[in-house]
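Next come the structures, one after another.
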Structure I
Amino acid sequence: MAKIDFKTIDEYHREFPDEVQRRMQIVRELVHQVAPEAEEVISYQIPAFKIGKKFLIYYGAFARHITISNPWSEALLTAFAAELKGFKVSKSVIQFPLDKPLPVDFIERILKFRREEISTK
């Protein structure tokens, strides 16, 4: 992907093949279902969602996976430890391989957890 100064999530999505766009759109729609008040922004040249001044989540696409990211709390990593074992995970990124089904329910639960974290801080 060529370096572009993205202004919208739609611009970002258009840089990827249809199947990758479809997966990213699913994540985007999940965010809006879980947190309808979340604002769409581009941050660090990737899609992100803010509630007030706090970032709920970021996501991005790569050659072999899409990611959801944020500096994950220890509480989130602990709460989802068993399910995260099947994915490449760091303290700020969870990778979902493109050659496997997107775990929609799992992503939704992560989003709900993050929304709760934001609302209690």
Structure II
Amino acid sequence: MMKYYTESHEWLQIKGTVGTVGITDYAQNELGEIVYIELPKVGDKVMAGQEVCVLESTKAAADVYAPISGKIVAVNDRLKANPSDINKTAETTGWFFQIEPSNLKELDHLLNEKHYLALIST
């Protein structure tokens, strides 16, 4: 299963007809301890690049953007009670929401792992 990345440090993994979205380990490390998350609502329709979530950490607040357009089909509600789980498992069980993509051609505008690693190493 291929993972896609954005320049604003979100990741997307497509499985079947659903994409799972979160922030990268690099991003959670930069933010510091995450103390609050505002998740989207199931059923929301979002456009690629649209602000979808808000994170607050001990250092800063950060917006999370939709990597692709589509409909939110699930959210990771357990993060509301334990937002610091994002710091421990940002790229696995610390996912934020799942989206049913409306235009898979938008994947062409995302980074692969090699290009993302090059972006954060500069």
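A short reminder: the numbers here are calculations on the coordinates, not readings from a lab. Remember, it's a predicted structure, so these values are computed and weren't measured experimentally. Cβ atoms are built from the backbone, for glycine too; each structure is taken alone.
Figure out for me which of the structures I, II the number -12000 belongs to, where helix-only ellipticity at 222 nm (-39500 (n - 2.57) for each DSSP H run of 4 or more, over all residues; to 500) was derived from the coordinates. It must be structure I, since only it matches. For relative contact order in percent (Cα under 8 Å, 6 or more apart), the calculated result is 23, so let me know which of I, II that is. Attributed to the structure labelled I. State the single structure among I, II that was used to calculate volume of the Cα convex hull per residue in Å³, giving 102. Here the read-out was taken from I. Taking distance in nm of label points 7 Å out along Cα→Cβ at positions 25 and 73 from the coordinates of each of I, II, which one would give 3.3? Label of the originating structure: I. Suppose you compute P(r) over Cα pairs in 10 Å bins from 0, in percent, for residues 33-80 alone for every structure in I, II: which one lands on 23, 49, 28, 1? Clearly, the read-out refers to I.
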